[in-house]
Structure I
Amino acid sequence: MIDKEQVAEVLEEIASILELKGENTFKVRAYTNAAKALDTLEADLATLVEEKKLGEIKGFGDALQQKITELVTTGRLAYYEELKASVPPGLFDMMKIPRLGPKKIKLLQEKLNITDVDALEQACRDNKVAGLAGFGEKTQLNILEGIEQMRSFATQHRYGEALPLATELVDALREHPDLTRVSVAGSLRRGKEVVKDIDIVASSKNARAIMDYFVALPGIRKVVNHGETKSSVLLEDGIACDLRVVSDREFPYALHHFTGSKDHNIAMRQRALSQGKRLSEWGLFELAPAEVGAGAGGGAENAGGPQAQTVAETADRRAEERGPLVVCHTEDDIFAALGLQPIPPELREGLGELEAAAENKIPRLIEWTNLRGTFHCHTSASDGRNSLPEMAGAAAALGLEYLGIADHSKSSFQAGGLNEARLEDQIRMIRHMNADPHTGIHLFAGSEVDILKDGSLDFNDTVLGKLDYTVASVHASFTLSEDEMTRRVIRAMENPHVTILGHATGRLLLSRAGYAINLQKIIEAAAATGTWIELNASTWRLELDWRWWRRARDLGVRCVITPDAHSINQMGVLRIGVTQARKGWLRSKDVVNTLSLKEMQSVLQEKRRKFGISGPAA
């Protein structure tokens, strides 16, 4: 059955199509408001439909009730499908262009008869768009940049989007009786925030049976290649997936090789050669004396190596290997055979991991089970979809000891930000829930406070002093210069009440680049002021980027992994946050929310004590 989030998405798309078609604003607004109402609905939508109580929701007239009922009970809405069919499909692609909304698209269609992205690009290059009312040269340039950005993202996918699909495929493969071992590989296994495709490596004595089973799995849109040892498919979600099947003897070598990265694989091959061995996807072999020092071979320039398509080609490749096999049952055995500590997949980027492993300096990375609590969660008081008790229950269900609430502050009016009075009401509610033993989790009262253009905060120090903690984030004025933005954020971090710097660059993966900011100076300011930096685990953000965490860690900056959750369903992204922390070489002790509740209650006061002030008892 379709859930309320999916219903809300359909209603929002209906509103956009109606706006494209020039319908009156009241009709458009009715669907937009209905979508927002569902976003903040605390009751179960399916129950309301079953009990015919949708009319109790403000603004839900008979027509909306009928459409939502049809959508929830059947999973389809005839009105929506007819509406989509009435609009040129190219207009939907145009709506994916950043900063190009339905009103401008409608004008482009009416004035220049533009109905697809290619035509829009040509019109911009011919300087036809700049002359339209409400556009201008700057907008025309922004459109061209947006088209380029959209196309560059067309074959890329967010980690959080690809991971559940890969997990589902691996779980399905495990059901086959001929399967021996299977694992996700590639950049997805390494935890890259954006991936191009899904790679899976499996072992079996009957590769053909596994391949036949794989290409027939549900959710596959197109079979691109169906070979004996490798098959490629395109999933319904538009993500490409490759499956390679090898013998179980070859599995650890293949898994290591196809996990990559290119730079890691080259470094591993070179290390093997220096020890008189050859490493490839087929095995680790002792070289004959004449071959030692003959070169890396094996296609070191390509982490993926040649693609074996048939059993005959596979046999040819294996025949190229020389010398006895160094038997390895696992990837850890491969590393040990080369005199290295095991290197976790997340670290295999060719960024010094082999040098560290050779000196036994690979740290014990943080694990999901190390987390004891989290912060930066939203409720229906601002733009969240669930109530405070529901969010508390979801966090408790994950086994967490504490949860920090951080609804938006008043300047984020588009997100229903809380003013001072509403914030104080929420603080009182949190204190009341903490006094109730049935709550099941300790709650910290906080706020995600806007960093204003000049670096001041959306609430004064008197209000902030009533909170257990504060997340300070930029939500507007993204176009400042790098120097201005850096000074703005540092000024906010210098406030003794600011505990956490939220999403440090404001990026939205595959949608919006981060604003210009000097992250080195930000990290140094965090170290100097004792401000924690957020690792925002939202699948759209995943920042501070993993590439900066090792530097931050070495300066003593504390990481706090948060879900930035706007619903109970988003709490689970904490696991993704842990993957990103591991990729940034972070240990349990580097992540502050691995502390127990008692420890956290003390640590939350550290920055204030440093500045000679006190806060609530938390």
Structure II
Amino acid sequence: MKKIFILCFFLFFFTIILPKNIQASENFETSYRVTYTVSEDGNTHALFNVGLKNKTSQYYAQSYAIDVGFNDIRNIKAYDGKGAISPVISPTKDGKKIDLTFNERVLGKDNVLNFNLSFDTNDVAYKLGNIWEINIPGISQKNDFSDFNVDVIVPKTFGEPTYIKPRQSDNKLSFNKEELGRSGISIAFGEYQIYDFDLKYHIGNTSVLPVTTEIALPPTTNYQEVFIDSIDPKPLNVVEDRDGNWLAKYRLLPSQKLNIVVKGKAEIYLYPRKQKLSERDAALYLKEKKYWELSDVKIKELARQLGTPQKIYDFTVQNLTYDFSRVTDNKERLGAKNILNNPSSAVCLEFTDLFIALARSAGIPAREIDGFASTENSKQRPLSLVKDILHAWPEYYDKNMETWVMVDPTWGNTTGGIDYFNVLDFDHFAFIIKGQESDYPIPAGGYKISGTKDVKDVNVVFSKNPPSRAQNFEISADFPKSVSSGVGIKGNITIKNTSTEILKPQNVVVLSDSLTPNSQSIAFSQIPPFGSETKTVEFKNTPVLTNKKAFVTITSHGREITASFNISPLYFTNWIILGGILLGIFVILIFIIATRARDIPFFKRKKGSDLRGEGQEPQK
């Protein structure tokens, strides 16, 4: 009696493991040609052309099961050589399983059973703000297939791809099984992404004295431009620290609490702009800090062996395991040293800490970014920072490119190997930069006081409306109303940024016909929105007998103001005159007191006594 073997292959996507069926792999050879055709509205038609080739004459395939990583499956059709097949669909934890029972039996060595399966899905292409993203699952066990080829067809209106992962020459959208791998395909179309953000900060002063404190706003970086539309209540000032963070300053009275709301937009770009780093500043990003234990023997040895950012990234991706339980358990941050000794319990902070520690130990400047990351699948692209579920990722300084380069070893690990080293994406929005310290500043979402623990403080959504761009600022001058001749003159010039975007560095020209120097140029650094900067301007000594009104003209980028003050000889100045009047009054008072004192007898004579005093014997 002829043996009948019922064959079941399972094609698993992303994180689904393919169980080995030794009989199946030994007796059948499987080839795939898959075509994904994306329409302009994002609906995708998937067509699977599959061939099962007998390697022996003893078996045939009666049924087949495909486990796909999509939840949305519509208009399912399947055919073999004898006609239509009725698919049976059942849910799995990661999508849907499609069971097919064939109409025909193909026997004989080297004979092939060909069949096809097609369906529509909205789980492949997404329009997220200004960006079209296409994500196609990979294969978990590529050696189980003799061929596995994927073609992606997109509308011409999408334009040229902004990135293709894995990288393809000439932007071709055809992939073989080696390129597909476990990580699959990720493609994006569009120049930049725009987000609208609404952030809340809760701060309070528990001291009995007034204090000055600060909150960290999302800053403009080499990957993003940030536009602050409003800050309520307004801060005293917004300054930029050495890492590039925007810090809004507030003065709080004793027991005072503030709820601050910050609204604005962010434009995210794929490739970084140049950002030169001096040798002095580079040295700051090579220091050991809490959670970045450079002096640890194991870290030092690994850093020596790895040596390059790519190898450090690959090691971090391949040797740590993401621990989803730690996201909900809110366990403390482990740091690089501890996670290296316990690599099975990592979240994004540990992936980041290990990369930074190894990079710094290898002499590569590195630092941490905390912020918002857009994700459609929290299992493939998880978020781990417990305050409003943010994300952390590292960046390193590339001397050849002359810029900071962001990478994400966490998502490189959890997506099964999608490339987050050579090119990132439009999904990472930086809130803060940690370089000088490993635990400060705090990102939005982390400012909590009593009664706000469960409040959602981070709201970020996609936007199609571009931000308004205008470099607006105000200039003011502060000089004394009058100064003395013969001495130097000092005053202050302040530039206030009144635009929503960062104010580019300004050169302010100070002119005067009567003062030396007649012309000065004062450089102001870039100023964040709602921020200001004050610089001192100085003039040399004027002649001692100068007595006139001086004028100073201050200009920058078409804006002009004039300041004036009186210059008088020392004895003409108001203070000298007032001092003289007061001195005169003082002298008169002393004179009056002295005159009256002369009329007061200090020794009164008594009857029967002389000036020698009482009780004294008369001299003979």
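Where a number appears in this text, it was derived from the coordinates with a stated rule and is not lab data. Only a predicted model underlies this, so the values are computations on that prediction, with no experimental measurement involved. Cβ atoms are built from the backbone, for glycine too; each structure is taken alone.
With semi-axes √(5λ) of the Cα gyration tensor in Å, for residues 53-132 alone derived from the coordinates and found to be 31, 13, 12, which of I, II does the value describe? The value was obtained from structure II. Taking mean count of other Cβ atoms within 10 Å over residues 397-404 as the criterion, the highest value among I, II goes to I. Starting from the value 6.0: which structure in I, II was distance in nm of label points 7 Å out along Cα→Cβ at positions 77 and 557 calculated from? Structure II accounts for this read-out.
Of the structures labelled I, II, which one yields 78, 28, 21 when semi-axes √(5λ) of the Cα gyration tensor in Å is computed from its coordinates? Attributed to the structure labelled II. Comparison across structures I, II (criterion: distance in nm of label points 7 Å out along Cα→Cβ at positions 429 and 525) gives the highest value for I. With distance in nm of label points 7 Å out along Cα→Cβ at positions 37 and 589 computed over the structures I, II, the top value is the one for II, the highest of the group.
Suppose helix-only ellipticity at 222 nm (-39500 (n - 2.57) for each DSSP H run of 4 or more, over all residues; to 500) works out to -4500; of I, II, which structure was it derived from?
The read-out was computed on structure II.
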